[in-house]
Structure I
Amino acid sequence: MRTLERFDNLVQMFFTRAREKGDAPFLWHKAEGAWQPTSWAQAARQVASLANAFQELGLKPGDRVMLVAENRPEFCITDLAIMAAGCVSVPTYTTNTERDHLHIIENSGACAVVVANAKLAKTLLPAAIRSSSARMIIGIEDLRIGQQGSLAFHDWHQLIAQHAADPERIAAQAAFARSDLACIIYTSGTGGSPRGVMQHHGAILHNVNGCCTVISEDFGWEDEVFLSFLPLSHAYEHSGGQFFPIGLGAQIYYSEGLEKLASNIEEVRPTIMVVVPRLFEVLRTRITKQVEKQGKFANYLLAKALELGGKRAAGTGSVFDKPAQLLINATLKPKISKRFGGRIKAMVSGGAPLNPEVGIFFDSLGLTLLQGYGQTEAAPVISCNRPQAGLKHDTVGPPLANTEVRIAEDGEILVRGELIMHGYWRNEEETARVLKDGWLHTGDIGNIDAQGRIQITDRKKDIIVNDKGDNVAPQKVEGMLTLQSEIVQAMIAGDKKPYMTAVIVPDPEWTQEWCARNGTRCSFRDLSRDPEYKAAVGKAVERVNRDLSVTERVRKFIIADAPFTIENEQLTPSLKIRRHILKQVYGERLDALY
């Protein structure tokens, strides 16, 4: 069994692996129809040179540098170079609006921004220009800037070429402690504005060590291959799809996108994949439909495989199942395995809750699916299902190594250990709310079973987590909706769903005016079925959507039967909406929108 060495910081871990691996391939991207590698040695030289360039440009230790890029080798190299220069990386979603970018630049005080291309610069540059802290923009590709103005613009490739540095010298400079700040990851807050989670080097290294232990003890640590496709600005992929592979000395392939993911999997043949539940749901549907077209025998094999898998999950299997299982192992499983490249050890699901039926489906077909649990405030992995602990798909497994978990009197899951953030950046009030006596109050309700596995039963907090693991703060969207003259109240929904939906209460005065103009009787129930009235309300929703990120946008909505009031128990005495009551009233109708 191999164990991860103890590193002082993430930069030291990278340069150590680069020294060991040398000219072996590290980062892969697709160009002109072929996969192109960047070796560990090449990456180390680029990281060192870019870090040297940052220092020559005047960036000081502790300065924040924002990074806006898709999943690509340059993201990893830039992220590491920022840290190697002693600065703090601020990875940011490519889907952010100008307002989101401005908030993050201003809140973090970022003095430099690295952006991938001209397309992403369209929403970023206006924010950087309006900000009070940004001084320079570094373009990985040509940003096609006609006039520079107050910002200094630099070319990423030229900076590396003009500031060549010895990796050993830069590595020796990286004498950061595990407690030093590595990055600020912004996540949605209950008040609407994204909060900056301060992740120190030791927090991410704690995650890497815990995940390496799972691989080493349960599967065997060999030459691992990852396929990266979840956003690297998300803590899940940032730790699990970048630093975890670095710790393992693995290769990372960057997917061409969700539409080409299936073909990328077959080409790359990954050994480990970090994914979200939505992907499994899509793949389950696709596999089922393909099997249905293959005739009665194939359908019999799938049905039998699922029957036996269900028995194993329930602990009711018997020796009489063995002949059928041997047949499935010889016929169905090899075909499914080939679709996933043929060498998958484990697919780790996180970022959002996984339906246990989906886990059993893939387990039945011979693919090991591990559900994990965590949040950005814990760097982000807290626990993960492990075969040696007994796979139980309605749990999220035992805590990672050196992670304390206990259940509070009200059922809330509390976590303590080096993985816990030092707090929210410039937000002492929120920090004090979730960090108490060293314990992270997760906002999730659950229990721990006899085998030490965590089971989540409910969520205390209001944050919506969609089926891709993205966080949406409902209060922010609801607040923007109710600022429109047509809308007086709103509740959005979309937990574990592909997009946001809403229950909307139109403004009574606006409604009366609309009815008068259109000669329509003003009745909430009648109007909710009037397509013209709904279209008029929809225009207000469209206006709001223009200022929201893709994940926050309300795609569909229903008109409420009546206003939310204290009397109908849909409002609290302090006029806050009662989500659980509204979900009881409108839940079925909202579900019907998907």
Structure II
Amino acid sequence: MCGIVAAISRSNVVPFLIEGLRKLEYRGYDSAGLAVLNSGLQRLRSVGRVAELAAQAEGLSAQTGIAHTRWATHGVPSERNAHPHVSGGLAVVHNGIIENFAEIKQGLSARGYVFVSDTDTEAIAHLIEDTLKRVPDLFEAVRLSVAQLVGAYAIAVLREGKSRVIVARHGAPLLLGVADGGAYAASDTSALLQVTRTVVYLEDGDVAELTPAGHRIVLADGTPVARPCHESTLSADAVELGQYRHYMQKEIFEQPQALANTLEMIGGAQTIAPNLFGARAPQIFAEAKSVLILACGTSHHAGLVARYWIEQVAKLPCTVEIASEYRYRHSVPNPDALVIAISQSGETADTLAAVKHAQSLGLTKTLAICNVPESALIRLAELKFLTRAGPEIGVASTKAFTTQLAALALLTLALAKQKAALPLADEAKHLTALRHLPVAVQKVLTLEPQIEQWSKRFADKHHALFLGRGHHYPIALEGALKLKEISYIHAEAYPAGELKHGPLALVDKDMPVISIAPNDALLEKLKSNLQEVKARGGELYVFADADSAVEASEGVHILRLPEHYGLFSPILHVVPLQLMAYHVALVKGTDVDKPRNLAKSVTVE
């Protein structure tokens, strides 16, 4: 992985390829490359940013080309491991992981093919070249070759002397762009907006041929198939930086609008309707006896918050599983469970595999909470809810997380309503609170100057500890994740009550302790935990509610949120933690939007 762009046109495609890679930079990468057809095959590769590749490509012109940004899975970041990889007169770019590449490589090596990289992708290039010796048509050779691959892939292939590009996908995202005088492909829509809004989403097993006149698609067995065209609603401006220094900052400040968009359907509602989640939601919710949430990373933290909500309000037992672990352990399946899968991109490989595993165990009641309407996860689940956060470019998720929480809050109320566990007065109170969320978050954002001042104290820190209790413990986890992702400060989060069971040994003047202190039933317990830190010389940074009775003192810094938000307080309290991580990263001088070693859309296991 991480990003593919391909084009064939009657005009020069090199500017499109370079700009397409720039639009995919947010996905994370360590090298970039392109291959075009002129009089022959020409390839350019570089380690580092797309700007370096763009400098190499200055003055280059071609009507057929493929390009790629790579996030290393096989082999270190280097020019020889960068895509495209070549064999004979063909070039290949690839996202995903080929699980049986070692066996393929062994067979090809025995037939005389020489491997010069450490990648699994080079095996694809040699495999197609080998197949061409028996099947001279490139389209058919690619179809037969990918049938031998085990794992996830999205590929684009070109060959000298042939005015076409062949693409194929299984388990990794790839879509086509439809425009007059050309055909295009990319890993996501943002790369295509420069030429078209009309897109075609390829399904698993599809192989497509792109020519200046258009495209054709076949299934894995060669049967022709037509896939519908969709008009993207994504705005080109939505993926531009605008007035902000970084995409992460922009997306933090877009949260009020993203929440308003996500909650738009309850704007004038007097009651919560389960069919917000699909026509069959009332029946499925009524049949559900428990809830199983599957997710990774930040989405997993959203699920952990939802567990508190669902058990407290809907009175349903709820389990939250890390998707990458769930499918590999021997769980006890409950066919009456509602399976909720959460993913920003809807293409997270571990989450998709976990849902398929659950379905194979007989758990057929599935709901996807996702930000991308045509993603694989949306197509896989029976019920669905779109978070409407808009494109999220920064690798560290912000507005996707808060909109996931908003969606899970709605789901909690819908489940409680279906289970007759939601009194009318509580329903009205919760709906009013949710409608007010965009305004409440906007007020929290006004705290940025104070948070920026706090962040300067982290310039020489290497470790941090986050504390929370109850449904704010997952928010502490999310705050620690944000800090480590973009500032590279080692950060851990604990339930505050666990402090005395080990983590307290780490506390000293060089270990800042960040605590979430809402005015709830656990506040008095939390205050005792904070005293334990203070007594050991720790420096405390406390995010409190306006009415939390926690006072500032030597070594205890207090920042008060504008209002107390009860059940939905986690949605407010995560925002200052996002701002803190962002400003600490600025102090540290790290690459905020493209943190090292990370990718935005993790489409491999």
Structure III
Amino acid sequence: MCGIVGAVAQRDVLPILLEGLKRLEYRGYDSAGLAILDRDGKLQRTRVLGKVAELSAATAAEPPVGGTGIAHTRWATHGRPSVDNAHPHVCREQIALVHNGIIENHESMRETLRGEGYEFGSQTDTEVVVNRVHAHRASGRDLLAAVSATVAELDGAYAIGVIDTDEPDRLVAARRGSPLVVGVGIGEHFIASDVFALLPVTRQFIYLEDGDIVDIQRDRLTIYDHTGQVVERPVMTSELAADAVDKAGYRHYMLKEIFSQPVAVADTLTGRIEHGQVLDTAFGMAASDIFSRIEHVHIVACGTSYHAGLVASYWIEALAGLTCRVEIASEYRYRAHVVPENTLFVALSQSGETADTLAALSLARALEYSACLAICNNPESSLTRESDLVFLTRAGPEIGVASTKAFTTQLVALLLLTIALGRRNRIDSELERRLVAELETLPGHINTALQLNDAIGQVAEEFSHKHHALYLGRGTMLPVAMEGALKLKEISYIHAEAYAAGELKHGPLALVDEDMPVIAVAPNNSLLEKLKSNLQEVRARGGVLYLFADSSAGVPAEDAVRVLNLARVPETIAPIVYTIPLQLFAYHIAVIKGADVDQPRNLAKSVTVE
């Protein structure tokens, strides 16, 4: 969600801060700001409501010049979007601070600080933190000691960066529950909430662990763990190119990412299969021993990843013969759990920093699971570091807030997991070879589905004036319908709900008329005839149907029935392929409506607060 950039350098850091914020725009935000210690040692702060471009314009007339600074894009949690609530927050023109996360005990701290004479100009929890740092500085501590004393008092999640006019060549940062990386340079060092922000200035990164505090100066940096001991963290070299977040000629990041799915899926498969078999080592060196004991699977995830987990539950039970339960991560912590013996816990997250999923993993590690597996796109995330087994999806950077290739690559990972688990139970060598062969054809099937782009764009024209929609699916296509409805809501702001097609007559049918279009996914599988009966119910009520169907399904286009035919796809991989046209459908409708496709209102890419 919020973005942090900071720098201590011998050069002017304003361009570095602005470029870093631009590269973090995909995370979603409503205001932006920066603070720089100028050559006279004074704090120069600029904040705007709106985009980074407006912040850049606001600093253009009299750009602050200095070698130490912090910058931030805010996604509102405490207090409405406004300049007063924007970061950085400053205390008495001495301390400036940026913060991602939520401080749960900010109200009690606020009252204590008011009693000590501190005033507040915002509604944020962050202003409490900067004032508390100042209070500790006023008691005689240096900046490092003041930040250390402050974070020890905080309940909740945070990533913070702090600068001080009295120590102009120093930046102190800390993290707990929110991601923060240190960029390592020569005679200069940086912080950011994402490596993308710093790729133009360094490829060397240190991923801070929970509880770490880092003292950054131009010529050195020192990291302290949660006990206050000096620690060494490995310096990692990023493989990402500086232009990894370019649009590559596409109008939007989302469109680029939709069309990159054949390559992303191929990358997910590379090195994970050999001679018609799935390699257990794709999940970790200990996977073979662990998988041999597994009888049950629990999948926990949020949003799009939750839908991927629902698809996997069909595969795991039907193919592998194991029981599978799927749960929303934000609900997982707040109820009692019965964990059957020999159960694998699977956490899904694109970023690996999703707060609810991390909290669920933390609880799971205290329960009697056989092991915890992370399926993730970020090799250095908190989720991967805290799991016993890890499968990296290799989807590459995903900038659009509405997830596309992260979803399809997660589905590929989950089908590989199904096969790896299932060959110890129901999946014999012949079935495994067939499933692997189908997976290897996926990039080609996705390419074929992408050829519907122009036809989908034409259908979207007549749909774009709608205000509501129902999505229908059966079996594995129900979660696909749920994901299609989510995409439409996320980027076009059209209200959409998904239902099992058989449930239509149990309530939702009351909504169907000429103003309530129905979108259905209809592969040619064993449930097709049942689905056709459900669609007749829609037509009988005057509803307009938009059908994404197998070309052999035999559903003719006619008045009030729009049919987009897909090529024949093997039933097991059909959920992955049928996702593609639903992504394109939502995309084109959003573009026609003039919505901000890559940064939809009120949403953030990585939800790092609960």
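Comparing distance in nm of label points 7 Å out along Cα→Cβ at positions 90 and 322 across structures I, II, III, the highest value is found for I. Taking FRET efficiency 1/(1 + (r/R0)^6) of positions 82 and 434 (r between Cβ atoms, R0 = 41 Å, to 0.05) as the measure, the highest value among I, II, III is held by I.
Since every read-out is calculated from the coordinates, none of them should be taken as a lab result. Since the structure is predicted, the reported quantities are computational estimates derived from the model, not experimental observations. Cβ atoms are built from the backbone, for glycine too; each structure is taken alone.
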